[in-house]
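What follows is calculated from the coordinates using simple rules that are stated; it is not laboratory data. All of these numbers come straight from a predicted model, not from anything done at the bench. Cβ atoms are built from the backbone, for glycine too; each structure is taken alone.
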Structure 1
Amino acid sequence: MEITMNFGFVNWFPVLGAAFGAFIIGGFWYSPMLFGKAWMNANGFKRESMKERNIALMFVLAFVAHWLSASLLAAVLGPNATAIYGLQVGLLVGAFFTTTSVAVTYIFENRGTKLLLINGGYYIATYAFMGYMLGFIMQY
């Protein structure tokens, strides 16, 4: 059995846009407006300890990770994807690959369900957005 991925048809501008969009969703998702406070509490983070971290490096690495994910998602969707197909694949990837993988880790790390719902919800929303955006652009 041979597994092949064709990146030749991938339009890299929408991939960058999808990665940037996922990055922006994360900014809102983990902000105090949505789940930021609950996420910090569930992790046991304090505002002071967050200031000690290299935020610029974290953002760069997060963007690179989103770009890699969007690149592979575009290759999986293929050149004939539609917005609805992209949304469906994104939802499935977010829910059944990413969130279930995080769940296994959380089980062994004895992390709470609340944190899984926050982070898993983020991945589901992010992959759904990326899939929709990539499929929408590829259909035109």
Structure 2
Amino acid sequence: MEPRISLITLGVENLPRSWSFYQDGLGFPLRGESSAEVAFFDLGSTWLALFPRVELAADAGVSPEASGFSGITLAHNVRTKEQVDEVLAQASRAGAVIVRPARATDWGGYSGYFADPDGFLWEVAWNPHFWIG
């Protein structure tokens, strides 16, 4: 297996709401392969997909019921410390819940967390030691 992630799919409760959050609120570029049933966003070498939660669970053969922390977060690294606050503010204006405001980290960076409309956690981070772009 080649080491890469090609597509991240989020199972969402309300596709139009989440589509609007990512496209209109965060400015993610929509791909032409999107349809009324699924949204695809171009994140560079990876795509983000939104698909109805119940249908995604059925496709995987698992229950759609979930509670609490799912054990995964998504991360968005930025180039400057100030951009962390800017992205968190943009997410908040788009309808995200700020789970943890930005603060200095024990690894020398600066980061905060927001939850999208379905509760998926995103870390927004500036790391002075390396850039993942």
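Before moving on, here are some points about what is shown:
- Between structures 1, 2, the calculation of distance in nm of label points 7 Å out along Cα→Cβ at positions 33 and 65 yields its largest number for 2.
- Rg and Dmax of the Cα atoms in Å derived as 16.2, 52 - corresponding label from 1, 2: 1
- Comparison of 1, 2 - label where distance in nm of label points 7 Å out along Cα→Cβ at positions 81 and 113 is highest: 1
- Source structure of the calculated read-out (relative contact order in percent (Cα under 8 Å, 6 or more apart), 36) within 1, 2: 1.
- Looking across 1, 2, the calculation of helix-only ellipticity at 222 nm (-39500 (n - 2.57) for each DSSP H run of 4 or more, over all residues; to 500) that yields -23000 traces back to 1.
- Origin of the derived value 82 (volume of the Cα convex hull per residue in Å³, for residues 9-48 alone; candidates 1, 2): 1
- Test item: semi-axes √(5λ) of the Cα gyration tensor in Å, for residues 25-96 alone calculated as 26, 18, 12, pick one of 1, 2: 2
- Per FRET efficiency 1/(1 + (r/R0)^6) of positions 41 and 73 (r between Cβ atoms, R0 = 25 Å, to 0.05), the highest-valued of structures 1, 2: 2
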